[in-house]
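Values in this text are rule-based calculations from the coordinates and carry no lab data. Bear in mind that the values here come from a model prediction, so they are computed numbers and not experimental data. Cβ atoms are built from the backbone, for glycine too; each structure is taken alone.
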Structure P
Amino acid sequence: MRQFAITAAVCAAITAGSAAASPPTAAPTPPMGWNSWNHFAAKIDDATVRAQADAMVASGMRDAGYRYINIDDTWEGERDKDGVIHPNAKFPDMKALADYVHAKGLKLGIYSSPGPKTCAGYEGSYGHEAQDAKTYAQWGIDYLKYDLCSLGDRMRTAGGLDKAHEMELEAYRKMDAALKATGRPIVYSLCQYGVAAVWRWGDDVGGNLWRTTGDITDKYARMIQIGFGQAGLSKYAKPGRWNDPDMLEVGNGGMNAGEYRTHMSLWAILAAPLLAGNDLTKMSSETLSILTNREVVAIDQDPLGRQGDRVQAEGPLEVWARPLKGGARAVGLFNTADFPNYIEIDYAKLGVKGPAKTRDIWAAKDLGKMTRYRAQVPGHSVVLLRVG
């Protein structure tokens, strides 16, 4: 998707709008849950969603912190004579589905677009924002993924980058106001692929999270490109407002265990939303152990709400770290080469003074106090530490 620049005039308008922005009441930590798209795409229906909710509870994922069951594109049906959106035949009763999910201690999410059509060509919310928000609230929806798609086509013919971006800002603000008017707390997820450096303004249009990148795939090279592409964005994240490098691919089969641990470790350091994208009803024990590792999840959900960033990089070797509540650091040593390499980090580079307690998270092993750490890291793998 084409990128759009923000000019000084647009930035001034955003800044002016931010003065009236209210503090976020949703997503005080990065949302955790499941989304249908990565594994099921258009092959999603009521029965599949219920099965995923059942599996989230039975597997222990709910107890590990996963809460949202999010329906992506292709649920939409037609609008009636009054303009009210109805689900298609795959979802005969959305209110009943929400009640089912809620009864399990979970929350239900849905998908739409600020444009006339969604990415898959279904009915979008253009011109019906208040109506749709009201319908979602009546159904009991807890999360909205709002995907740029066909509005992006209109933006490209708007007559210049300024007008295009003003159209985008207006569209996202309109749905934010509509959601707030319902009185129901609904997490607002902007899915617009990092257009116009969304991390600079996503907060000001009401987003609780915003996609900073194009779509992820279940390939190591793409996952690493997206994850390491978050360098420099940490200052834009805070409780209730999160950078979103897209959903998890853990368990979909395109990567090995070390690569999936890398995926999970990097997303935790990035304070990224953890939205599983696999079939929860057919998880291996290995997949489940990666998704539910309580120490890794605790890093992602750390209440300080500080996103991590790159500390050092040397060829295929990178070290990333994030500060945690209480003064500790989460530190990831990443080897993107195909073969093992030694990686070393001096704790002074982390802002740690003197010897610090060190724990290897994935090995679940305390390593004692030290001032620096050196380890052989396998190819396409990671060592994740808690320091301090």
Structure Q
Amino acid sequence: MSAIVSAASEAKLDLSDVEPRVGDLIGGGQYWAACSPTDIRRWVQALDYPNPIHWDEEFARQSKFGGLIAPQSFTVCMDHYHGVTPACVGCIPGSHLIFGGEEWWFYGTHIRPGDKHTYERRFHGYRVADTKFAGPTMFSQGDTVHTNQNGVMVAKERATAIRYLAAEAQRLGMYDKQLAPIRRWTQDELKQIEKVRFDWIMSNRLGASPRFEEVKVGDRLPRRVIGPHSVASFTTEYRAFLSDAWGSWHWVLPQGVEDPWYSQDAGWIEGFTCDYEEAKIDPRRRDGLYSGPSRGHIDSQRAGEIGMSRAYGYGATMGGWVHDYMSYWAGHDGYIWHSKSQFRGPAFEGDITYCDGEVIGTQAESAHGVPLVTIKVTLANQDGVKLVDAQAEVQVGR
């Protein structure tokens, strides 16, 4: 969410613990175990992505891959805390965080069951702007490099975190002023939503890849719809992240770094903190939904305390929708080499999300040795309110 509109405010962010850490390697979570077929299936189920190459064993075995593979969107699930860890560095008292965007570079390797990643994480930097959402707001970025168990670099993510003073966002009440009551859909409307959803599923269920010479600038991707969003769907999404399972991870630290950031107090307001010591006995104390900074996603009262007004979705999920949407169109020979998504606003409870894409460029020769097409994707709700602007370079067939 990035409403960068000037808003005079006397509130100040205390960045004294942030500035000295710019450029530093940091620590973070590391999973004990490799990913499993069930992890992949649970992910696509949560993201409502019924591409059979990711969940149907018989279909996958008969494909070019010879078995299940993970969608490229699953890469963020392979990382601890949605990939936002290196963008949330330093204590800012009284603050909260929402995900502001992500940029991905992929290096040609598909994730399969049995893969396990290690990470290099670095706090890249930040800027501060006044926003109509929360007054003084910090947009911070951090990089995570994914390497698999064979020493192969899989991907690099640059995550953008939006950190702000919760009390200021609550005082300004931007979403309180903008949001209509939670949408109640009629049966006829739900049937129409389901038709759009089903038509998209049938648009490329077999994974055929468009040939490069057939793709033209201006081509439109089939529309996808997701939702209506609910507390149940938000909970399902959160529970699909590997880091949400009790005991699934442990802390790792970079060698040779004095005072590496990994589990320190980020300055969350009361009611949004994790107690890592108590969690050794009661793992709900760092569960994320029962306690911790993510609890506002499924609790409208808590959401109001951080300026979000009602239950709302996850930035990493929206990024996943973008990747899945493009991958489905590109088919089994397709591959996303680079993408960049800017999150403009969250998916709120009761809304639906439309995904619309358009080819805006073609490149017969690329540094990757394959033809690429550039796709622009927009995510918006039923009222046309934009949630995500995204663009990617995608491999197609030859």
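On distance in nm of label points 7 Å out along Cα→Cβ at positions 112 and 128, which of the structures labelled P, Q is highest?
Going through P, Q one by one, distance in nm of label points 7 Å out along Cα→Cβ at positions 112 and 128 peaks for structure Q.
With helix-only ellipticity at 222 nm (-39500 (n - 2.57) for each DSSP H run of 4 or more, over all residues; to 500) derived from the coordinates and found to be -5500, which of P, Q does the value describe?
Source structure for this number: Q.
Compare mean count of other Cβ atoms within 10 Å over residues 192-199 across structures P, Q and report the one with the greatest value.
On the way: P: 21.1; Q: 13.9.
Going through P, Q one by one, mean count of other Cβ atoms within 10 Å over residues 192-199 is largest in P.
Using FRET efficiency 1/(1 + (r/R0)^6) of positions 288 and 344 (r between Cβ atoms, R0 = 25 Å, to 0.05) for the comparison, can you identify which of P, Q gives the largest number?
Greatest value across P, Q: structure Q.
For mean count of other Cβ atoms within 10 Å over residues 32-39, which of P, Q scores largest?
Of structures P, Q, the maximum of mean count of other Cβ atoms within 10 Å over residues 32-39 occurs in P.
When distance in nm of label points 7 Å out along Cα→Cβ at positions 56 and 88 is calculated, the result is 2.3; to which of the structures P, Q does this value belong?
P
For structures P, Q, which has the highest computed value of relative contact order in percent (Cα under 8 Å, 6 or more apart)?
Q
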